[in-house]
Structure P
Amino acid sequence: MDMITTTKDLETLCKKLETAPYITVDTEFLRDKTYWPKLCLIQVANTEEGFLIDPLAEGIDLAPFYKLMAHPKVIKVFHAARQDIEIFYHMGGVIPDPLFDTQIAAMACGFGESVGYETLVRKIAREKVDKTSRFTDWSHRPLSEKQLAYALADVTHLRPVYEAFAKQLSDQGRVRWVAEEMAILQSPATYDLKPEDAWKRLKARVKNKRQLGVLMELAAWREREAQSRDLPRNRVMKDDALFELATQQPKALKDLDRLRAVPKGFSGSRSAAGLMEAIKKGMATPEEDIPEPGNNRVMPPGIGPIVELLKVLLKLKAEEHDVASKLIATVSELEEIAASDKAKVPSLTGWRREIFGADALALKHGKLGLSVKGKKLVAAPLREENEESTAAAAD
């Protein structure tokens, strides 16, 4: 099985693929030893054939492929596209458009949340994925025929999955249900890894604003170090060490040697001064510029039971419409709805409001009730108390 290894052959292939209504795309990459993913293989297929592109081939220019990713008449189909798009965006400055992600589509087509590729292939394409090459070192050359066949199957099996979902979404009028999620995948902001936002990825175990302020600066410092040195974040400094530093707030380099989670000898490294500067900056940040730690978030009194009721309604509506609850609303959105009728959340707009949001507000205000009929939970409008009183008086 041959791979495309020259720019000339890649140009020829991409011109051919430009005539297809859609192409399926996947990548193989390594990221265990680097910050930026190392692209090792690109798989692509049209409606008839599958092809392999070797991005590691000497002298190859991927510009024709990136141009294809932006071709307005060719739908680019991925499964769980985020990491693939991140690679294309940072290496080629392009985000595939138009885009179709079968993992997102699956949530709107009754397959639950974050369904795996193998499950879709088995249930829709009626094929079985060979897992034996899953842990291949894709940077190794030459790749075996078995490894290449495994990689190619990732895009050839994806064709019937895409066609089935595209038809179902169209038939059920649910194309717009996934459009917002696709738009998030296509937003450059999704892939702009800004150091100042790095703290948001941490499950911050801090108790107050001052500790969070230091943690925010430490996370930004680590992100810049990881990017500049092309190392995984945890190779620069583990999360536990960041939390300990944010809590203990050492004031001198020698203090680092007394912290359990900080690597031994780190105080004498070239990075130590930058870390101490981050701590100092975090300590100096005005508290009004620091958000409340997530675990310190204070919800209005009595809101807990309302959130629990909304969770039940969400599960009911998700099952009723055969769509993943995650696609309709998140728990944090339910908390915001419970706290305010005017919450700025997706579940109170568009199709989400139609199938859930409006009923969520009605349930919150006692205009919708939940009850059990037989063995089934149902939601039904409730009569206003004053209407019932008027009817009773008339009797």
Structure Q
Amino acid sequence: MALTYQQLLTAVPIVLDAGNVPNIVGDAGIGKSALVQEVAMNLDAKLFTTVVSLSEKGDLAIPVPPLTSESFVETKNYGRLANVQFGYSETLIDIIKYAETHPNRLILWFLDEFNRGTQAVQSELMNLVLQRKINSLRLPSTVRIIIAENPDSTMSGFTDREYGVAIGDAAIKDRTVRLVMTSSTTEWLEWAKTAGINKLVIAYLTQYPNQLLVIDPNEEDLAPTPRAWERVSRNLDQLQILDDETQRQLAADIFSGDLGAEVGVAFAQFVFAQGHELTVKTLKNAKNGEQQFNQADEATKIKVLRSWIGPELATEKAAMLFLKYLQLVSNDGQYAIVQTAGDKLTELLQPMYEQAIKHPQGAVSQLYQYFAEVATRGDNR
């Protein structure tokens, strides 16, 4: 079970109004921080943020030496003792000051990357989250706490995650409301249209919606996330100012730095293919059809060749051209074309077979045999 960004905009205030602490769990880059910012805006609340992963033990309440002679305690037998006071972190001081000067305004304190802090740091924050106090200080009643965590392998539905987290105390799990955040490409694209996201990013994710967020711990260390696509959009805006040759030299590497090599290269190919869309017609008519085909991403190649399958391939000229392009696709891509062509290919095989009998050395015969070879290759996997 998981909630999208828009659903969480409703769910988080419900949990806050109930007097509970929302714990938003989601993959890095999915939009947790942006969500909390929008929740604060919608509630007209003052937002304070502490990145727990950057905190050190003692940051919240650091013992400080006495500042005046009155802070020392004289004893008869044990010497002079210091009555040690506590100094509080700057954020906590700001929250208290703001609460005093704005007693009627809601305050949200966002503890981001909570389980990426050390166990010692998490322990310091426990009383604030669970008891709303630390040492002698109590949080004002206008303060509400929201925490966010990256998933760890002990959480239901996230056994494949490998984030460097310190698994949280059971008390946190028991006293907070876990709200799992998932991505929605539909929602993201609606937002992107009003947020100045580059139109080519929107077009690419409209065509390949499953690439908004890619989670595969066995693959590259970089992978697409909603946050990464925002950076790609800004980088693309700057690239498009440059001349075409410079763009082609830099684009794949720059995009791969956010999306990983596979998706980064595919997106670069998509960008430069605009205005030169790959279709069956262009493959049959263009002098540089092979070059254009090689520059297309794998998904586009498969889509175009799949659409080409029809009665025309029982003719020598079309069969020869189709076979040339089919052999330029990866083995997995070839198998996908043959398998997903379905009924279209089944209907085509009989007239191809008849033509192959008449001309056993012809292109139709070669294509017919290649189809059979690809299908057999898949069966032997």
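General remarks:
- FRET efficiency 1/(1 + (r/R0)^6) of positions 47 and 71 (r between Cβ atoms, R0 = 30 Å, to 0.05) - highest-scoring structure of P, Q: P
- Label whose coordinates, when semi-axes √(5λ) of the Cα gyration tensor in Å is calculated, return 61, 21, 19 (choices P, Q): Q
- Entry that produces 2.4 once distance in nm of label points 7 Å out along Cα→Cβ at positions 31 and 127 is calculated, selected from P, Q: P
- Which entry (P, Q) yields the derived value 16.1 for mean count of other Cβ atoms within 10 Å over residues 39-46: Q
- Structure from which -15500 was derived, helix-only ellipticity at 222 nm (-39500 (n - 2.57) for each DSSP H run of 4 or more, over all residues; to 500), options P, Q: Q
Read-outs: derived from the displayed coordinates by stated rules, not from any lab. This is a predicted model, so every value here is computed, not measured. Cβ atoms are built from the backbone, for glycine too; each structure is taken alone.
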